[in-house]
Structure P
Amino acid sequence: MIAIFGSGIIGLFIAHKLLKQGKQVKIFEYKNNEGNSTDASVGMLAPLIEAKPYEKKLFELMLESKKMWDNFLEDKKFKLETGLKKNSSLVIAQNKDEEESIFFKKKFIEKLGFYPKILNSQQTQNIEPNLNSNIKCSLFVENNNQTNPEFLKFYLKREIKKMGAEIFVYDQIDDI
């Protein structure tokens, strides 16, 4: 029996993979799950925006993960039930410092072999009309993915339960 503590996206995907391999799995889900990383990510799958100059290996891992998500786009049922979609991302600048940061980020991403675009205020608001009007510019990055974390967790929990796993909700664990 394999115990997984945490029912976020990572824990659920691990459980799903183990179940496919024929393992027995129990998942322990903390009742008060506020501030978890699954919800904080809001479902963004955007490695270029998250990339940092000093994290080459992490960036390569994020690109591999992005490729896996791109493969999920082929599964219409998965796409529909998890809200997975292909989209673009914007990094917004509202002042001079943020604008300089965006130009730096653009140069860094170009060194990685990708070519984002700098959009002026009007171009940015054409894409996202509900943004505050004091936008200086934005960095437009194409070919990202996004999923709905709540839909994804619901989908994975349902699939995992069908495969025979148990999910236990706990307030605290005193003993294993």
Structure Q
Amino acid sequence: MARKNIILCGFMGCGKSTIGNLLSRKMGMAFVDMDKYIEKKENKSVSQIFSDSGEEYFREKEREAARELAQKKGLIIAAGGGTLTFPENVAVLHQSGTIVLLDVPVEVVAERLKFDTTRPLLNRPDKNEAMKELYDKRLPLYREAADVITDAAQSPMQVCLQIMQQV
């Protein structure tokens, strides 16, 4: 019997890709980064999709990706930062597995993303203010969606081991 999926959620910079890759190796499950999955299907970067077609178009592609990935089993899925802010995505992904929130303080996120220019929602002169506002808006939604909450300010290996004990 195939294993249920593990869906990693959390704010950008919380470590979904890093933890997902590490969990994949440790648990012998395939890792799928939802943003990369969309980029491959669209043959464009997320930033390019945002600038060419807008956020609404991207969110529709995200919904499609959530539905497609939820049909599969045995995956570790890194959900995009906005994916689980939409109830229909939460519902479909919840049916396929366990949702794990990688919880990290906004100050840690700010430090991790200090030099990152690939985040379309943060490419503004007031980057830190925009980040804090988005973080405050999204965190309660992540907490509501999560089956498991783990402290992602620890080392990646500690986070990985903690998740393996909880799922």
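Hey, helix-only ellipticity at 222 nm (-39500 (n - 2.57) for each DSSP H run of 4 or more, over all residues; to 500) derived from one of P, Q reads -17000; which structure?
Numbers: P: -13500; Q: -17000.
Derived from Q, not from the others.
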With Rg/Rh (Cα atoms, Kirkwood Rh) coming out at 0.94, pick the structure among P, Q it was computed from. Q
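We did not get these values from a lab; they are worked out from the coordinates using the rules stated. None of these values were measured; they are calculated from a predicted model.
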